[in-house]
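Alright, structures below, take your time with them.
Nothing in this text is a laboratory measurement; each read-out follows from the coordinates by a stated rule. Keep in mind it's a predicted model, so treat the numbers as computed, not measured. Cβ atoms are built from the backbone, for glycine too; each structure is taken alone.
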Structure I
Amino acid sequence: MTDTQRSAHAPAHTAVPLRVALIIGSVRKDRFGPVPARWISRQLGARPDLEVETVDLAEYELPLVLNGNDPGEPLPEPVKALGERLQRADAFVVVTPVYNRSYPASLKTVIDWFHEEWTAKPVGFVSYGGMTGGVQAVEHLRGVFAEFNTVSPREAVLFPNFWEVFDHDGRPVEAEAVSGVTEVFLDQLLWWARALRRARAESPFPGQGEP
């Protein structure tokens, strides 16, 4: 079989670029999150066959009180708009600080508003903080996202003492060392993104849509 014939017989979903939603989790005033978010976005943008969409939670006023289980109650407009963006994604990269040994409330709110939007997709993490680089936030988020049957790559990108590790142009000072870890992280994330997109196209995830 020629390469042309293989291409003609390939499933349609393999020709569609992977869609990665890059979520900025902090909504604080004077937050640092956009700096590592822009950097990781550039690393993703250098990969072929990807579409990267930055989702800044500061742009959405999500209600703290959830709708509950009433299917007849309409979703608030910010929730509906954000849900449509998350639904399109094949993978997520969450950029998070560490607040008091965990992640910010803004991330918990957005996680809890949605369900099927997350299901059977990979979620990777970029964190920043003090000496630990925000690893506590990442470990807590892994457990929460597991509730949605997501997959979390083993690798994460951590920035300890973040105020020292980025230059004035928003690039890591130790770019070579960080790039090595980031390459592995992205390789793992995108491997899972392709595998899970193929699986979702072949059959619905078991229990999808059930309470």
Structure II
Amino acid sequence: MSSRQDRQRNAQQRSLIASVAARLMAEDGVGAPALAKRKAARRLGLPDSAAMPDDSEVEAELRTYQRLFQDEEQRARRLQLLRIAARLMARVQRFNPCLSGSVLDGTAGRYAEIDIQLFADSAKDVEIFLLNERIAYRHSQPRTDRAEAVLTIVIDDAVANLVVYPRDDERVIFKTRDGRTRERARLETVNKLLAGSEMPVR
């Protein structure tokens, strides 16, 4: 097989995997693009050596799928999660919260969780604060070595992950798995997103 045919086959595989992965994320609640890609490849009967799409390709397919098949539902769910995130961020202001993840980037769907980065001298400080505020939480597995802890809470039918980083990491630019800058937003920006939707925080 020629190199041109190889490139065409790889491009087709990447596109197909991205499409199936996006559907798995939208319909089945698979949260991580990396896991969605592996599941998609297996579902398609492709070998481990198959050409995998970048996370950005999966995200583009996810946006397309949501726009075509879940438009009203997805927009309503994201708005609901933004409202919850804003209320929660207001409560934990002492830890300089930043919203990140799918709720911020606009791909949050029916199974999305809220990801809020906190910056503290110690994760114990956040835990003590939550206990004093009578906010129940559980420990979840950190997705990165930089995080000191992930404290997961359930609030208004939504799951929120408080990802605690050392205070000095507030100045660090976080990257996604494929090298893109991981966007984050302060409460002021989240409130502007809500105001732009003409549905302010309640």
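Laid out as a table, the results:
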{"quantity": "Structure responsible for 6.7, with mean projected area of the Cα convex hull in nm², for residues 15-118 alone calculated and labels I, II on offer", "calculated": "II"}
{"quantity": "Test item: distance in nm of label points 7 Å out along Cα→Cβ at positions 23 and 39 calculated as 2.2, pick one of I, II", "calculated": "I"}
{"quantity": "With Rg and Dmax of the Cα atoms in Å derived as 18.6, 66, matching label from I, II", "calculated": "II"}
{"quantity": "Ranking I, II by distance in nm of label points 7 Å out along Cα→Cβ at positions 103 and 127, the structure that comes out highest", "calculated": "II"}
{"quantity": "Parent structure of the calculated result 12.2, given that Kirkwood radius over Cα pairs in Å, for residues 55-110 alone is the read-out and I, II the choices", "calculated": "II"}
{"quantity": "Distance in nm of label points 7 Å out along Cα→Cβ at positions 63 and 79 - highest-scoring structure of I, II", "calculated": "II"}
{"quantity": "Source structure (of I, II) for helix-only ellipticity at 222 nm (-39500 (n - 2.57) for each DSSP H run of 4 or more, over all residues; to 500), computed value -12500", "calculated": "I"}
